[in-house]
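Next up, some structures in structure tokens.
Every number in this text was worked out from the coordinates using simple rules, so none of it is lab data. Predicted model only: the values in this text are computed from it and were never measured. Cβ atoms are built from the backbone, for glycine too; each structure is taken alone.
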Structure I
């Protein structure tokens, strides 16, 4: 892997992991456009660490406030409960989905279908809360569990973890910005777990010779671009809708199908 390939893929992964547009779809298109080989396990492990770093950096105040009690510890418990469905799905179905559903056609269909659902959910988004305190503290147990169950669907390539959890949050009565913030906080334990497992497999197999430098560059690129994507989306959704992302997903699905047809 060259430094250019590492940085480009790191930026693409960091942006598309958090914007609701399907990172797997982009990681098919970008290498195809440039004629690059498959990134491999080492890249996957590094990307998870990079995006985890972005989440920890952006939400450092919220995480600290949950630890000190400034932000309700109940929120931490809701997030913990909401994490369970995704963990169970990953343990029970992860290998099956990777071997049976990781195809270009599945990614294209999933990207398009969930674009339409995201569009519908956006039309039902609640108005921003005017009450005192952080609106995250008003996320209910039922809402959290529904969003957590939706996160399990993100195992299907093309779904977009942020996209499906934000969609479920909007259907559950949250406003757009709060939906995005809860989605990203919910992503921290899942991203940490997935990254840790991939890193363990990587360490057992050994780091590919000569790839340490490019992989470090990819990690930094993913972390910086991921932080920017989170910062942008949370701010954007305070006053704007998700419709442009739904339209973009439909166009992305079409581009993937054209790539598939051209072989």
Structure II
């Protein structure tokens, strides 16, 4: 998917505690939907009755009390509205694994619907682009970038702060010449993963047979860093349920293994 054609839903959840699979639940969810330039914002916000007490630890962070959410819509009423709001967009969250964990738990048997979305982790991008920030909690990064915030640790305030952080990250991504969502995605739709993997594998096999080089854009699975390089593929190997291409890397001037699912773009070198 091209960044220039994407819309982004930047979302945040507040919860009763830290552990969704131990019974903690969402007590507030909010989102900001923007276009490919991070403009024309539309907002969504709702308190949620978690039907269980809010822990003191959670209250001390978000300030939400059990009395505040009593009688509010339950998550089964709120989630369809959120998914309708986010439909067709790319999901963005700060520390996406945390928010996705609560969404998956809340959706239960319907959690596979989340596999239809690209997801971007704004925290991973912050670590990549702002190495001198020192700490990487949302408030610190916002301050580091001179972004004004209010109501920290409430869902809409945090979604709005993440939106402004992501706007700066996206500008830096585009300045690097990156055009595809796949290059920055924390996770990808199942169908997109298969389509990209099949195409990349076919192209690699073609390059091996023709003894040709490939220009690739590669996203490191270790630090999410994206690099462009030229490789000469040698063979494809499978290990630990993943496919790798063994290739001579002309950037490092040595033979290396590259995960095929981390190759976000590739083309045959014509000459």
Distance in nm of label points 7 Å out along Cα→Cβ at positions 108 and 228 gets 4.9 when computed on, of labels I, II, structure II
With distance in nm of label points 7 Å out along Cα→Cβ at positions 60 and 220 computed for every candidate in I, II, 3.6 is reproduced by structure II
Output 25.2 (mean count of other Cβ atoms within 10 Å over residues 12-19, calculated) maps, among I, II, to structure I
If distance in nm of label points 7 Å out along Cα→Cβ at positions 68 and 252 is calculated for I, II, the one returning 3.7 is structure I
With percent of Cα pairs over 32 Å apart computed for every candidate in I, II, 31 is reproduced by structure II
When I, II are compared on relative contact order in percent (Cα under 8 Å, 6 or more apart), the highest value belongs to I
Output 3.7 (distance in nm of label points 7 Å out along Cα→Cβ at positions 44 and 236, calculated) maps, among I, II, to structure II
Distance in nm of label points 7 Å out along Cα→Cβ at positions 100 and 124 gets 0.7 when computed on, of labels I, II, structure II
If distance in nm of label points 7 Å out along Cα→Cβ at positions 52 and 204 is calculated for I, II, the one returning 1.7 is structure I
Value -10500, calculated as helix-only ellipticity at 222 nm (-39500 (n - 2.57) for each DSSP H run of 4 or more, over all residues; to 500) from one of I, II, is from structure II
